[in-house]
Every structure is written in structure tokens, then in C-alpha cells.
Structure P
Amino acid sequence: MHSESSRVGARWVQAYALSLKSPQKSVDAWDKITRDEEVLLATFPNQSSRRLLRNLLRWQFQLLLGLGDKAAAAHVARRSVNLLDGSREQLIEAIDWFASQESWEYVGLIEERFPIEFGELPELLYRLAEAHLYAENQELAAQAVRRAIAIKPEDIVAHTTMAVWLTRHHFYDWAIAEYQQCTEQATVESDMGVRVRIILAELFHDLARDVEAAEALAGVIKNRDNNAVVMAVKRFYPSFAALESRYIYYQASAAAKRKDFSQQKILLEKALSLDRYDGDVLIAAFKYAQTDDKWRQDTLANIAAAAEHYAKEADQLEKKIKTTLDRTAKAQMAYELARAYNQYAWVVGNTVGDFEQAIKFSRKSLDLRGWALSGYVDTLGHAYYGAGKFEEAVLWQSKAVELDPASQVMSRKLKVFQAALKKQSVNDRE
């Protein structure tokens, strides 16, 4: 705070020192300091600033709150809110600051002061909804969410961006509501319509809500004979069959959850017939609860074929990259190479095969794409777990969760890896 002013007087320093030694005795001194600063800002604005006064008021607010004087703290909070200029950045910063003080009730105060801005910016309404949740007022929170979703519903990009933010902050139901509103605006024949439905389905799957995951994709899959839909799908998936395989995989996962293993088996076979190299389907087949010799042998053969496929793809791409001069083509091939490495590591790391090669390929994929890509770091954690290297598995899975704390699948797997490491440690001591 001192660095923001060239006029830091002795009384500021004295008031600060007194607040540390005897907070109650410093209340009057701080009140005079902030009121004098308000007068100075109004009279000689070039000698002060809103930011400086804001920080002085925040210090006073914290002091009063710490002393339990909520009424006086509320009055100071109003004075600080009156300094806001209504810009998006200032409003969000102020809301987040009050949230950091666990003083959510003042978000409503900001809304009262800036109703127009709250009617135009969904991110403000979601922060208001969060404040209502902390106040245990579900109905007011729901009202704020409905208002946010209703703002420019045709702006799908803005609403999907908001949904991503909500997911990252663990407001899954609100994110789902945003995506579902987008599906009402964007048809399955549009690129955005397909993209939104794919993202929504993956979110449901991450939350272990596979019936809803399949339902989210149903409208796309039913249009398999619509060329516009097929073309839109191919912008996000290697083929329409690959997406349909994913759709059936969700159904198989739902069947497994309700212990309908015969139906799960039928669905897994159908999914593999559409995309025999889909890693998640192969892993589900490998873990199928009611396996027999034929199923196991067929599954092992399919896994080996997938591993060979991805290894060959990686080898071919490595050679092409070495002989390609075009930078754009080289970058695209590097992207595809990283994916091939990752796919090999994912399939093998979660089933059977050369685990050391899986670890090697996984690390290579991260070298190519960067070590901050949560999905690929997650693969490395699984590869180490498959190799029985539980300490490394926990290390890298923890990193994946750190990079993507909203991912429930990653968090669940981290607990599995931690349990395995704990058990291994106990056995080693014995």
C-alpha cells in the first residue's frame, strides 16, 4: 500500500503499527485516514487515486471485520463499492476480493450498485449465484443462473466459454445447463452444434453419468446419413464411425454400472466393430467382469493389434518429419506423432504389453506437446501405474490433477494410485 503513494505520512505508519499492537484503538485513526483520503481524491484527484483509497478502505474493512464490528465493516464496504467505475475488470476484481474474505454478502451490494452490468455480463451473475450458494439460498442462486443463461443465447461462443470456466470451477450443473442451452441454439448440422454436443457428452462421462453422455450424442448419431452432420463430425473426430463407437462406449459404461454385463458385452463388441483401435473401448473390454477364455484371447489380440498400429503410425510419422521441409506440415505431423505416442501409451499402460515402451512413448508425446497438457500427463501416470511404479504414478497423476482439477476421472484415478502406493509401502515394511 505504501508503494502506491508518495505521501505516506507518519500517521499512516503510526496507525498501521497501532493496528498490529492494539487493533481496537486504531479504529478511529484509520477512519480519519480514509475519510481524509476521500476528501483529497474529490478535491485534488491528481494527489490520490481510487486504487489507493480502495486499498485503504479494504484494510479498514479487514480491521473492523476482525474486531467483529460487522455494521461498521458493511459501511466501509459500501464506501469501497462506490469507488468502482463499473468496468468488467473492476467488478470482477472486487467480487473476487470480497470472496477471498469470505464476505459473499457484498456481492449483492455490488449488484445493487451496477444492475445494468450484471444484466449484460454472465460472469458477474455466476459470481452472484455462487454468493447465494454460500448463503445457502438455492432459489436465488438458481435465479441468477437462469438470468446468466438467458443473456444473448445466440452467442454460442460466449456461452461455451462460460461453460468451460464453470467446469474448471467445479460448477458442473451450471456448465451442463450452459451447454444444453447451446444445443438448443446450434443444430447438429453445424460445426459448433456437433462440438458442443461432444463436449457435453464428455463432461457427463467424466461425471460418471454415462446415460446422459449417450443422450447428448444421440441427436448427432441419428443423423449418420446426413452429409452435413458427417462432415461436421469429421472436423473433430477422425471418422463418424469413431464418434459412433464413442457413443456406444458410453452406453456400455452405463450397462456396466447397472451390472447388465451381457448388454455391456454386446455394446463393447459393437463399438469395436466401428473403431477397433479405440483405447477406452479396449480397456473396458480388458476389464470386462464376466470374461471367458475366448473373450480374453480376442481382447488381448485386439490390444496387441492396436499397440502395433500406433507404434507403426509413430514410426512412419517420425520418418516423414525428418524428410519434410515445410514448417506447417512438420508441425501438423508432430501433433499427430504426439497423439500416436499417447494412444499407444494409453492402451498399453491400462492393459498389457511393453510398459517401458509405453512410458517412453508417453514422455515423448509430452516433449512434443508440452508438459502442461493434462490429458497426456494423465496418460504418463497410468503408464507408470501399469508398470507397477506406483510412486511415479502418484507423482504424475497428481500433476495431471493439478493441471486439470475439474476432471473427476483423473481425481478418482489418483485415489486408486495412492491406495496402491500405500499398500505397496505397507507390504515393503512387512
Structure Q
Amino acid sequence: MLFEDLPTEIIEAILSHLPPKSLVTTSKTSKKLHQVANTPLLWRAHCRTQFRFWDPSHGLPSNFTSPLNDISWKTKFKDRMNLERRVDQSMDILVNSQTDRLPTMQRMLAMSDDFAEYTYDVKEALLRHCAAPEEREDHLARRYWATAVLEKLHRGLAIEEWKRCMLRGGTSSEQLERNLAAFDLFVSDDEHDINSVISSLDDIASELQAEHPELETLPTREKAITVATFLRARGHNGASDEEYHNLPNNFLGKTLRDPEHHSLPLIAVSIFCFVARRIGLSAHPCSFPMHVYAIVSSPDDQDLDGRPSSKAPQNMYIDAFRDPIEVPQHHLLAQLRSMGAAANPDEFLSKAADTEIIVRSSRNIMHSVQTLQMHGNIPLPAPDDPRTPLWYRQKPDFDKAFYASLVNEKSTRYVAQQNITPVNDEPSEALRQLAGRYFKRWDRVTKRFVSNIKDEYPDD
């Protein structure tokens, strides 16, 4: 029996194991194989398996379950491959030319004709260049510039999220988790993004429901306490005094991925709210000063303990950061009085607007960054002070050459020419990442970086 005489379903199952290029080649061998190789089912599978990141305008992953003939999957795959090739070409230009790098980066991010703004489709190709193998002669430069483009893409997407928040008035909404996850895009240069944060929250909620199948039958108060207790048992206990101001504690995604889940109260309470919402609770951060609590409201027809009620919904307050878990409202009112803020308690004990939480989180981040900078900007003491560095007390001749040096922590250092000593040690990974801005690779034979700034310094 000839291969073509097999039932169409069997041929289709066999062809599904071929990579895309082989599938195209096979389709040219006969009319029957051409017909089978172009079925939407095969190309939808390739779109699903070959690419992890799609721009939201494609409607994926929800469109993966739509009727097959609603979308030309082969065309979508072909367009995506063309986009990948254009990204590769632009990366070659970016790495090999020192001029017009910013316009080149901008064109890469808005490369698809279908999008007026940045397209997330380019992330797949950028990650490939971020992991350029050492066999490539320009792997350090390629990794550096691909990371720079990816960071620019992430920052643009984060700002777009906050713009949408402003357009809807910034009121309390179900989109707060996306707004907080957007901060992670400023510190993420890998596959982690807003969707990965959302998936992590979904996974936590699934684990909670699997461990507590009785949740559906519990009243609001017991549900809320069960969620808070579950999260604490999973390590979501905030941060200790010593680690409180650590910069990673300000980011939702980093907290979820951290095995110890260190976080500030705002992030801990937000995680509680996002998980609680997934099991049907009405939970939102509230605007309390100096700390953040979650406000949980009962259904319209019940009180917090599940009893029928025709009154307005009751509220309870959850502290996801410290004990006790449930904080009585009169305790919060007493705190407001001690702060001199008891004139308008509803302002501090009601749901916070999304914009307020975003601004509060940004201020926490700025405070952590400023704390780090302050430690590095302590002025030098007097020359006769024993704490003064030896080189400063010796009063070097500042008419001699000083060179700006590149160091691991990205700060600017100046070194006198006579203090520069060649070393043959292998550079650290952190230094390699920084070196990609100026060099192609590290030459293990000559023990030197290979210059990638020949336009500016042709003699190097």
C-alpha cells in the first residue's frame, strides 16, 4: 500500500510529527499530501507549540479553542515566521552598527504592520538572541542588545497597562493584579511577564480549592480566614525587619517566585485579595495609612457569618502581613484617632482606587532605591581622617590620565593610569553582561575582550 492510500486521518497524524519546514516540503510531493498538509489543525498545533508569546490582539490562547476554519492558521504561522526573520535582520544591524541604534530598536518593537504600538510577538525572537550561544563571535553584544530591546518592550507594555487604568478612571477593579504585575516588567529580562504572574495566582487558587473543597459551603468570614491561613502556611508571611526594605519585596511577580515569598504589606495583602477573588470573595486593599489591610465584604443577602440579611453588606478587615489575621474595625478606628485622622474614617477604611495602590507601590519602590543610593553616596572624610582611602590621602597628581571603568554593580568608577594592572582571570558573568555594550566576546586565547566599537575606536 502506498503512503497516499492510507486514510486521511492516519496521514494527518503522521504529518503532525513533522517540523514546519519538513511539512512544507512534504506538501509539495503530491496533491493528496498538499491537501492534508494544509489542514488548519496541523498549523494551529504549530502555532501553539512553536511560539509561547503572542500579542493580545491575536486573541490567543482563547482562539486556540475556536472553530478551526475561523482563522487561517497557516497564514498566521507564516506571518509570524516572517516577523522572526525581520527581527533577526534588525538584530544584526543593531549589533554590527554603532549608529541609529535607538531608531532600530524602535522599529523592532513596532515591526508588525498590523499594530500601531509595540507588538509582543517579537519577544520570542528576542529571547532567542538573549541566549545567543558562545559559538557566535558576537554573542556578548547580541545578548546585551537583545536584552536592551526586551527591556524597552517590557517598559512600554507596563506603561500601556497604567494608561488603560487611567482611562477607566482608576477606580477599584479586577484589573489591579495586571497593574501591579506591570511593575515586574521593569525588572524582568526573561520569559516572566504579566501573564505568568496571573498564572501563578491561578495556580495558588487551584491549590487552595484542592486542599479545601469545603470552601463553597463556608460563610464569608471563614472563607477569608481560610485563605489567609492557607497563604501563611505556604510561606506568605511578609518580610522580616532586616529584609523589609529589600527592593525585590516590592514586586508581585518576584514575591510569588521567591521560595520564601518575602514581601511588603501592600504586596502580601494584594496576593490575598487576588486569591480570595478567585474563590468568589469580594476582597480589595483599603487605604489605611502606614499599613495595608484587605477589606472583605459579605454578599448582598447575607452577613459575614452566612446569616440572611437585608442590611447593607458587612465588612471585615484582614491583615495578611502580621497577627491577628482578622482586625476588628474598632481597633482600626482607634489607630486613626491616635494619628489624628478620625474625622473621615471612611476615606481610610473603604476600598482603595487602583491608581492609589499603583502610586503607593511606586513610592515604596522609590524609597527602596533611594535607600540603596544613599548608602553609596557617603562623602569622603577629611584627608587626615584614618577612614579616608589611602589613595586620597596621598594626594595623587590629578593632571595624569584617569579612566572611567566598568564595574559589576553598574556604578561609575575612575582609575588612575598607574593603578591599572592587566589580569588574565576569566570575567564574571555579571561583567560579561555589561561588556556586551562595547565588546563582541571574550577571547580566551588573548585574555581580552574583542572590541565592538570600531567605528569610534578603529585602532582597538
Structure R
Amino acid sequence: TSNGADDAWIARWNSDGALAWVRQIGGTGDERFGELALDTLGNVSAGGALFSLTIDMNPGPGTATHTNAGGYDIMVLKLDPAGNHLWSDTMGGTYDDLITGLAVDRYGAIHLSGNFGGTTDLDPTGGVQQRVSAGSNDAFLAKWDVNGNFVWGHAWGGTGNDRAEALVLSPDERTLYAVNYNPGATGNSVTAIDTESLLTKATIGVGVAPVAAAITPDGKWLYVANLGHDSVSVIDTASNKAVATTKVGHRPRVVAVTPDGRRVYIVNSEGSSVSVLSTDSNQVTATIPVGLYPTSTAFSRDGSRLYIANTNDETLSVILTADNKVKATVKVGEGPTALAVDTRDRFLYVANSASNSVSVVDVQSDAVKETIPVGGGPVALGLSHNDKTLYVVNRLSDTVSYITLGESSPKPQRQVYAGNAPQGLALSPDGLQLYVVNPNSNIVTILSSTPPSE
């Protein structure tokens, strides 16, 4: 039973579907989780918002009381794999403060991005890092170390509505890039932050409504997709300057860099095309027509192929990256939305959200080998480390399907309840647990990666 309007909670089910534990967080108001990340030890870090005046964020026998400064405040919680409280914190001002992203680095430190209005204090430890938004909302970025100690907070923004839309960490982990979204003509930028000195290195202007970014493996170039400008901003990370703005197709939403760092593929969601940029010239070298409303991509393990899921015409485009030609267009199910490639580049799995199925595509023949019925509205896929189990998140039926794979046809699946409207999936580094995000009910569901027994 909730303590107030809505409580946030995290639950774990065993492989046989039996409930292992539930951890509930909530006061007399409204609490929600919206972001999730795992560290190398399998600890769960969750970020969200609280509205209650006071809240106990320790779901166990101890207490961890936090006080709301006004409106919605930011909350961050870290649990161990058994669901025990490790630490928690809150941060905010008198207006609404909301998060848009959460990332954990290799040392276990947590970075939160989001936006705030009015006056807020970015230091929850008793120190004062007071910021006043320049417009209706400004963006912020904050860091906690592995033990939950607040390290620093930064804020930036213009006269409009700004938010940190995406985060990209450089390969050497020395610079964190925050993509600052504003639907208007001003305030769109990328902030480069030195992760050692905690100082802002640069704020780099980009196009209208930036929504995605990717960095080359050598860390030299950052590419930013500008949804409202039909362009890509090219940032030289040595100088932290935008050195080019390259026109691409209509409404670019996805940026993918080849494993060798030589090319960048920009998926133009409403242009039914993929723009190819050379990282040598930072110019478009090819425009590849694909199906209607492309939304998801996956590279083969060797980078020789790029797969594009075309949501509105039930197809998969297979692009050879050597010549940027469409080798095949494969008919799959209705509403393909997610892709997964096995480690040996033998099979590609396609989640068909509107036909409640997964298409198994043979990579050698570019043909659907078989179609596996799953739950309602599959929206995310994952593979076990040994490629023996396929995990399918079924948003409409509130389940995860476990499909045992092998040389012959996949064995009959088992489905496990995974909370209300599950949407995202992550596998723990050791491959033992599944973490499923339930944004509608503000929870993270933890499941065993082992297929349930009969």
C-alpha cells in the first residue's frame, strides 16, 4: 500500500517466478524512479523525483530521512544486489527539479543530469551551491562518489527551457559531455566538463533541439544530432569547438559510429534515410534510403553491417558499411523497434512491437529463419553472454519472455511478471541478473537471468 499518492518501488523475482523481495520508497506525496544504471559489482543506482515533504529512503530496518525543499526534488538511491540500502540523497530548490539521465563510471561514481526552475541548491551536504535559472528551466549536472558523497554540481542555461538530453563520456573518461536540449532557436549547446578538476571546460553551441550524440573510439570527434535543424554538429574535442555543421536528413534521432571510427551513421527518423559522414572530411559521403520511420540500429560485431529497424513499414534494412549499399530489405513483423545481434554474427533478433513477436534473421541468407510469438508489445531485447538465452521485454503484457536458443528451433519460452509496462532492459556485468525499468510505476524490477524451470 502506498504511503501517499504514488510510491516508488523496486522488486526482484526469482527464476521460477517467485517474488524474492520488494523495496518501497515513498512519503505522503508522489515519488517516482525514472533512471537506472548498474556498476561492475551489480549494485543498482536509481534516480527519480520526490514530492513528499519528508521521506525515508532506506527501505530496510534502518532510516535515511530526507527533506524536500519545494516542488519536486531530485532523489538518488543505491542498493546492493540483495536490495539492501547502501546510500541515498536528495537535492533541489523551491521549484520543480527533475532528472533526465543517470550514468555510473568505472569507479562506481554516479552522474545525474536534469533541469530545474527558479532557485536551487546543487549541494545537498550542507554547503551552498545556489543557482538561479536564467529562463523557465536550466540544465544541471551533479556527481556523487561511490560511497554517496556529493562531489560537485554544475548548472547552465539561457532564457528558454533547457535540459540535459544526453550524456557522453570520453573514452579516457576525462571529459563528460552533456547535450543541452532546447526546442527554441537559442540555448542549444554541449557542455564539456573535466571529470578531474570538476570545472566546465567549454560550452559549445550546436543546432536546434539536439537529442543524441556519439564520440569516436579515439575520442577526437563528437557528433551531435540536431532534431530541429536537420543537421549534425561536429565538435573537435581537442579545442572543444564546433568545426562544422553538416546538413543531413529530416529529424535525425540516432547517431552511430563504426567500431573503427571511420564513419558516422545518422538515422533520419522522418526522412526514411541514413546519412553517412566520413570522419576524415566530416562531410556526408552517402545518403542511404531505408524504410519508413527508422528508429533503431545495431552493428554487426565486426562493423561490416549496419542493421536498421524501420518501424512503420515492417522491414529491416541491411547495409554493408564497405560500400554503404542496402544489401537486403527483410520483411519482419509489425512495428520493429529493437535489435540484438549475437556474439558470433550468426543471428539478428528483431522485436516486433505491433505483432507481438520476435523475428530471427539468419545473417548469412538475410532471411527470417523463424518467428517466435512472445508477449504483448515487445520493446526491448537482450542476450545472455553465451548467446543461449534471449530476453524479450513485453510492455503490454507486463512480462519478460525467456527464450532458450540452440542449433535447432528455440525451445518454448517462459514468461515472468516484470512489473507494470516494462520498457528497458540491462544485463548485470556478471550475467546473473536482469534489470527491467518500469517508468509508469516508478520501479526497477530485478530478475534472475536463468530461464525459469517448468
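The figures follow:
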read-out	value
Winner on percent of Cα pairs over 37 Å apart once structures P, Q, R are ranked, highest first	Q
Read-out helix-only ellipticity at 222 nm (-39500 (n - 2.57) for each DSSP H run of 4 or more, over all residues; to 500), computed value -14000, structure in P, Q, R	Q
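Values in this text are rule-based calculations from the coordinates and carry no lab data. What you are looking at is a predicted structure, and each value in this text was computed from that prediction instead of being measured.
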